[in-house]
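Asks: Structures given as structure tokens follow.
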Structure 1
Amino acid sequence: MAILKQAEAGSTVPDLCREHGMSSASFYKWRAKFGGMDVSMMTRMKELEDENKRLKKMYIEAQMQADIIKEAIIL
């Protein structure tokens, strides 16, 4: 977030990337994902991403369980 703020303040992208040891592709990827967000919005987005991962894992586990039950019934 601080790097994006520095870019908005007028620092050049190559200078920022050199200073922070990152590629310009990473910078532009971050800017596309987080540009225009404040810290609270970014925190909320991370929380939602974590919840989404947890729900996907639960779905996969339930699907595997259903597949096992189907196979047990067929046999």
Structure 2
Amino acid sequence: MKTKLAILGIDGATFDIIRPMIAEGELPHIARVLAEGASSDLESTSPPITPPAWTSMMTGVNPGVQMRLNG
């Protein structure tokens, strides 16, 4: 049997926002995904902002390294 992988990225919503909403019962579907899957805080880039984070996730390249190679 093949293992399936799905990556869910919610842009602009950190766990500081999501966890309290789950606790209030506002995000039942996301609560289920978190309960049945795996999750982690974003640590791909510092600071964890959208443009370099998505690029790093898709390419596997640190944006600082990419800048040195292209700069």
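Asks: Which structure, out of 1, 2, was helix-only ellipticity at 222 nm (-39500 (n - 2.57) for each DSSP H run of 4 or more, over all residues; to 500) derived from, given a value of -14500? Mind showing how you got there, number by number?
Replies: Numbers: 1: -28000; 2: -14500.
Attributed to the structure labelled 2.
Asks: When volume of the Cα convex hull per residue in Å³ is calculated for each of the structures 1, 2, which structure yields the highest value? Walk me through the numbers before you get to the answer.
Replies: Numbers: 1: 113; 2: 102.
Greatest value across 1, 2: structure 1.
Asks: Further question: Out of 1, 2, which structure matches 2.9 when distance in nm of label points 7 Å out along Cα→Cβ at positions 29 and 61 is calculated?
Replies: Of the structures listed, the value fits 1.
A short reminder: the numbers here are calculations on the coordinates, not readings from a lab. Please read these numbers as outputs of a predicted model, since none were measured by experiment. Cβ atoms are built from the backbone, for glycine too; each structure is taken alone.
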